[in-house]
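Next up: the structures, one after another.
Computed from the coordinates by the stated procedures, all read-outs in this text should not be read as laboratory data. Given the structure is predicted, the values throughout are model-derived calculations rather than measurements. Cβ atoms are built from the backbone, for glycine too; each structure is taken alone.
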Structure P
Amino acid sequence: MTAEQQLPALGGDTPAEIGRRVLRLRTELGLTQRQLAEPAYSAAYVSTLEAGKVNPSPAALRHLAERLGVSAEELATGRPAQLATVLRAKLTDAQRALATGDPAEASKSYAQLLAEATELGLDDERATALMGLGHCAMEMGELRDARTHFEEAQRLLADAPPAQRARAVRGRAVAHLLAGELRYSIYLLETALEELNVAGLNDPDALLLLHSASIGPYMDLGSHARAAQAAELALALAPKVSDPAAIASLHRAVARTLIAEGRIAEADASLAKAADLYQQLHIRTELAHCHWMRGYVHAQHDNLELAEQELRTARAMLAEKRAVLYTTQVEVELADVLRRRDKADEAEELLTSLLDPARQDFGAVHAAAAHRLLGLMAEDRGADETAEEHYVLALSLLENAGAAGDLADLCRLLGDLFRRAGRTEAALDAYRTGLGHRAAPGTTTLGRR
């Protein structure tokens, strides 16, 4: 067999396999080679094709498929077109199940659909199923598995246009962000945006997904101007995008830049838009995120009673959805509010449970926040040695993550602790470490001290 014969057509079978299929279908219909070929092709072309000596072009496949009464896809692959259609419908159902139900159950559906797509050789549907598994894994706190699923989806789409890979890249970036790998998250998003720009592909949906996903890591890294620019670019794209879930996600992300600029009323309005869209779409996890962000806004501005209400609502919704990772992160921020409302015992009990080694990983930034809170409570009890242990653990986590706002705040706390103990040099070292960073509303995981 020649090299040309070994090349598949339209991502389907080899020319030899397609040729045998054309011969079988033509014979079943009682057509001559000339009848099948005319008026666009010759009988000699059909003969050569049936012998497996030519790789049919997309136009030739469409012509032959129409005359043979099948789809071009079925002629190229041997698969009835309706199989792919049915599988896509099942993937949509699985996506709806993830939005409204248990991620563990949705994961089972996606795993089954991945097996079906693999058996049928449908790479686009395999990638969709893998991205679904990635989102399920993120909600359940299995960040390593989530990254693996998104990476495999991106690999399957390697030959697809950059815009088609945007969702897989965004999933990878969010998984790395949640794990505290902020710089790598930004690298993935910026690389994908550069690919789109170089290719001259002004795809609004892909661009909005990538720009809105970069707002969070930019804010955590202290790159406020870049976060604001990403928000501005994404908002400009919004009128051209029809996906309401993407628009809702954008409004939720933009709220954080508005908080940092002190535009609280606008941030709340942005969250209200997001919540309304999520309510219409019945997306429980993302609606809970809106309550979570509102709790964060109230905590940043010392409206602690309202903050506690919103965070408890978010926690209950996420726990009902069994979104383990997000539930745990909300509990860290709830513990901060409880401590500031003089409910230290409840806060400490919650945090101690969260840091149990048996618990799933919930991200470096929130793990550091938990240690920061336990350090503050130890200081309040006069247990400075215990406080220092927690602060040092938090510092190590934040330095690896590069979370600028949290790092600046923690260095101040550690420096103050050393200064009160008369350890001047250690205090100066801590203050110097924090000098290159800035803490402001919207840039830290927790509210004020």
Structure Q
Amino acid sequence: MSKQKKLLILGGKPIGSCELVQAAKNLGHYVIVADYLPDEESPAKRIADESWNVSTADIDTLKDRCLKGGVDGVLAGVHDFNIEKMAELAIALGLPCYTTPKLQSLCDDKSAFKAHCRAHGIDVAREYSYDEATKLSSDAFPLAVKPRDGSGSRGFSKVLRVSGLAAAVEHAIDFSFCGEPLIEEFIDAEALIAQYTAHSGKVFFCGLTDKYSHSMGEAGAPVMAFQSAPAACTNKFLAEVNEKVVSLLEELGFAEGPIWLEFFNCGGRFVFNEIGFRFGGSLTYHLVRKLYGVDQLRLLIDHALGETCDGTLVETPQCTFKGSYAIWPVHLKPGKIAWVEGLDWLRQQERFFAMAQVHWAGDTIEPWGSAQQVFAYLHLCGNDLADVLGFAREVLEHVKVIGEDGANLLFALFDPTDQKFMQNAPSFVRAKLC
């Protein structure tokens, strides 16, 4: 009998941590979770075999504990800071790691990655320096101002006129680790998310979704409110952009792991926006597994522990799913969560596929105006989009997140129960419902 391997997960609360713990345990591995939180505030710690009260930033202590405890591999969920520390710790221990600090830095630096896109013939938004932007004519507005690095739409502003530029730049800098803003043309178009999987140095296309975003409150940033697969323009994307993307990613060294890229579909142009070398925050590995049969979660665990991937990839993955798939975040109004109702009902429904839960009872929700107000990302399947949206309406009837005052905190930015909203739904939704 082979030796049971030990896997360390960095961070017990971020999205993806619990899923990594459970998947690794199901494969027979011994799982440890490390962070500075007490166990009652760290969901993954509560289901792990062992927990360490060590900050994920404390690489020296983590390295010492790993050496003494015989840890065989290190992973993290979707939290960018923990992924960076995962790579740093793996290097210190001489353990496998799907990413590197260099690749993570490249993903974070939107401007630098867009330069690589241009070199490979991939369209990107035009960038401006602050001085250039202040001299633009009024018809060049609106502009998009965001942190040069960062994620989750934090620090983003849509600037309608030059007088709003300075405040938007300050806002972006507040959310930038490097302290720099990115100013570029505002692309007023629907978005797409392309999924890829890197394995043994080769990159494979694994799906394209139409994406709808909506602002979280009057002052909030636009956040993902709905994704639908397969995207209506998948064949056009594959014909015009896919080979360029694969070439770019392989040349830059994306050798193992899940990758997502956001594009805008702008009048027939596919304009690149950003990239992540990790699962999407909605745990997009569920979508990839359902549509293309590729188990990205198993791929990461096997690689981290130095094991050979057990047939989870074929040479060219093909989409075998014939229905409609949606990723639908449901959101929370400000308040403290007292209890949650309806999740047992939800898990028993045929059209429910998976859920990435973000908040639990006891969490206090502030008016952040960002993706932090997502309660859970629901993965739903159906015969067609109308079937999926019919089920979504049932979900809003059964699932409740009750605050301390007894009120239901749950709502959806993409609300299929709102007839007025649905009459003005994104064009890809209306087209699929015709």
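P(r) over Cα pairs in 5 Å bins from 0, in percent, for residues 277-316 alone was computed and gave 6, 31, 27, 18, 12, 6, 1; which structure, P, Q, did it come from?
P
If we compute distance in nm of label points 7 Å out along Cα→Cβ at positions 141 and 173 for structures P, Q, which one ends up with the highest value?
Working: P: 2.7; Q: 2.0.
Once distance in nm of label points 7 Å out along Cα→Cβ at positions 141 and 173 is worked out for each structure, P has the highest.
With mean count of other Cβ atoms within 10 Å over residues 85-92 as the yardstick, tell me which of P, Q scores highest. Numbers along the way, then the final one.
Working: P: 14.6; Q: 20.5.
Structure Q gives the largest value of mean count of other Cβ atoms within 10 Å over residues 85-92 among P, Q.
Among the shown structures P, Q, from which was the value 0.97 of Cα Rg over 2.2 N^0.38 Å calculated?
Working: P: 1.22; Q: 0.97.
Working through the options, I get structure Q.
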Rank structures P, Q by FRET efficiency 1/(1 + (r/R0)^6) of positions 213 and 413 (r between Cβ atoms, R0 = 25 Å, to 0.05) and report only the one at the top, that is, the highest.
Q
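Who wins on FRET efficiency 1/(1 + (r/R0)^6) of positions 189 and 381 (r between Cβ atoms, R0 = 41 Å, to 0.05) among P, Q, i.e. which is largest?
Numbers: P: 0.45; Q: 0.90.
Looking at the calculated values, the largest one is Q.
Have a look at P, Q and say which one yields -24500 for helix-only ellipticity at 222 nm (-39500 (n - 2.57) for each DSSP H run of 4 or more, over all residues; to 500), as calculated.
Label of the source structure: P.
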Identify which of structures P, Q gives the largest calculated value of distance in nm of label points 7 Å out along Cα→Cβ at positions 133 and 245.
Q
